[in-house]
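Throughout, read-outs are computed from the coordinates displayed, never taken from laboratory work. Just so it is clear, the structure is predicted and the values come from calculations on it, not from any experiment. Cβ atoms are built from the backbone, for glycine too; each structure is taken alone.
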Structure 1
């Protein structure tokens, strides 16, 4: 009988406990998780010189919006609406860089990353006389340590070629899409690896004989290069000769000239996980409401690649790669805003990844590769004790 009374007491205690839980827990089990508001679209990145130094005060614009970079070359533009834009970066004494960016219409936020390295505006002015002619040269810029991509571009104008005291100007041109010229109709596989813009102070001058434009390179360029001139919106093949390691173009017209190669560019996309601090807020079995204000994380802007070519062709391919994927990378800190209250019985977690674009540029059995860091995707999920159905906002950077 004692045993029976003990069992009965135990059963009564269990019933009391279950009854108490029934009065309390069901509300917490089914409480609605909060939804995180979706943040506005943004565009961010870094603007540097060709050698990788940050440019303070560079102007970056997208559509009707613009901003300037800080002393670390960083910028951010907020509230970017969905659409396709031309994004530009410019600075005093530098050649403007631009690209096309599409911000998709989405229920998620898109914070895109665009970075660029700007070339200096290099101009050599040569005074040419009737009796002596004139000559001058410039050296193209290259990224740090990639010295074989520094090409000497020389112009030699014979005597009796132009009127007295004509000024001839020489500037390096780095891609066939340079802002120094109008967009060209061109074969998709042909890419300019180095070029020059040669002009004079009076475009109406008629030259009485040819003058020479020479590019100092090595045999990896001279053995298979194609020289072209930009004429009436198209790149047109022109004759050239090889003289002591120089590609020489003789011409009777001023304009833009370049050395072209068939270049293959391939892209492979992947992603890397990001770490958030904090990454979760757990109030499933708490005693009071808790606040989830924000989460900090680190992501990369720019790119990674080997910056030293063993010969002229490889070095110029690296420069081409750099023009595609931007300056060397730097890590920056971001903050994702949450600003929600978590009632008892709910929790919230945040995770994300950054897109990586692996780019390979190749020509004539030589290739160079690099990784560009781009879109960051952030996913926020809130849930209660019964299920994880309360997905919050997402962002893409």
Structure 2
């Protein structure tokens, strides 16, 4: 008996190492329970409220705005799904941002079938360094006749004809911004799996913060706000010198009082993530914008990434130590804690990923979990060098 108990006696270094490991385990559990699980719980409550008929309908005139550059192939697929929405009063404005492909001819052709489709353009000679996307969005907004502006991208498409209705139904009284959700279409490539995992975690972050009345960002693939909010804040004027200033603008207009979250599955936008360059473009835009965000959300989730790094480093260190010094009980405790976290991840992530159409993560979970923060850190380093 005494010999068995002796295996459970740890020296000071082992106690410190195990305590350190357990602390970051608890921190990881906190994020999964408090943040990454919350959007699914909220979505289920919304679905229940919808079935019970408690959600009121609100149908203001809506202007769907799409900025597009050389995306004729994707517009040909996405525009009909948008133009055939089941909504009484809306228009679609495509801003042709200096395209040199067949975009103009496509838009002219679609205009014959869909009279609520309008298009304008940013000349190809305009400044291409910082202001083109902001200029394109501003032109679309100024041309809009709707009271509500609903944004998406040419490489994205709604999954149902109720998209517009669901995105604007709660924009009443003092509610001025609706944060929607966009998932990446599944493919077999490795980068697609990492991108889907990354997008899912990021989406759970911004949605959970908004649900907790601390909104900090959304995505232009699926977001709506009142046109008056744009002009009351002087548009992008304060961010003309910032690349991705339109993302910073979105951060600045969000408040706990004016923001609603829309996570009904029929409101989802599917994004065709068929090449890594598009993902890098999306990551770059957010990376450049977030140093200018108000609030503490960026730091809150930076702590999650940091705790994940430390957790894995401590895991490897304790396994190596246990193997070298034959501390099998210590090794068993460490592996038990690791498996406990892994099981929680599998349950929480796969339940939410199933509802939010991000695909399932089983054997690939560990790879994605380790690789995703490493990639983000590497990308942030590249952006710092770029800015210098």
Structure 3
């Protein structure tokens, strides 16, 4: 296949769905309960709803929307830290657009900007470095956020700042790692997963080898999936085929982009600039060992947490907010008591309704909650 339309061909999709139907009918557990397949990445969740993939699948398959949205798993206390930094008089605080409206305990970054803080949306960390270069009398902070997908660009920007001797640039590092997250889900007693659709963008950087423990230790199949509808359907079929054959392997459907060894240059940049934190807090999942990174001592002058006094206070989510249960796949977004009423994209109470990759935003945007609520 060469063109994107080929990955959205309805005839091929129908053929794949027919094969999935046929395969499900031969799997014993499907007669007793739904087969639970988690798509880890928020990008997959939006593709599933945008193209109506979930509605094409047989009722025996239940898709569970995982925690692969970095904005969604950002704890409220870290948002408060961002605002505390941004409210320094001499700071230009830069961030990706998704993080602007994530609520902290008092306000969001967008509200802090309305209150006078110099908060600016950028499209890359290099944009933030340009601001630092052009404003030598101001401290420019970049909000480093995301899984391994965005880690390399932040790392390379730090290296560029070092090579140019730009001293007024730093990173508030909130980058997180995907593998410990999946392990935490598998270890959770209230979650049952039969197989995984592995994240495509993260795997483009780290490769497929880091997932081997999922197959070898937990005996769960994982298929690294692309983001087009035919990618998702084929990946679901591949997971089901493993279940039918009682196998647990790591397979790569997204081979046109993902290599087994990952991106060597990107991994070298990550290794050079970051080291693992002993633990990191996640919204809805709590503290997970070695699930985040921090800037190494060699680049301490580019570490915002060493430049500024940061509150670093843990803040519990509102009791009425059920983001944690949604992130772990315990409930669907539309089952949250606040979904679509007190919590909407215009007035979000939780990060899952804000981010372009959030499960709640996907349900709300594409109307999946109407179908589900009507069937309840």
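Can you tell which of 1, 2, 3 yields 5.2 when distance in nm of label points 7 Å out along Cα→Cβ at positions 68 and 284 is derived from it?
Of the options listed, only 1 reproduces it.
To which of 1, 2, 3 does the computed value -10500 (helix-only ellipticity at 222 nm (-39500 (n - 2.57) for each DSSP H run of 4 or more, over all residues; to 500)) belong?
Among 1, 2, 3, the structure yielding -10500 for helix-only ellipticity at 222 nm (-39500 (n - 2.57) for each DSSP H run of 4 or more, over all residues; to 500) is 3.
Of the structures labelled 1, 2, 3, one was used to calculate Rg/Rh (Cα atoms, Kirkwood Rh), giving 1.04. Name it.
2
Rank structures 1, 2, 3 by distance in nm of label points 7 Å out along Cα→Cβ at positions 60 and 100 and report only the one at the top, that is, the highest.
Sorting by distance in nm of label points 7 Å out along Cα→Cβ at positions 60 and 100 in descending order puts 3 first.
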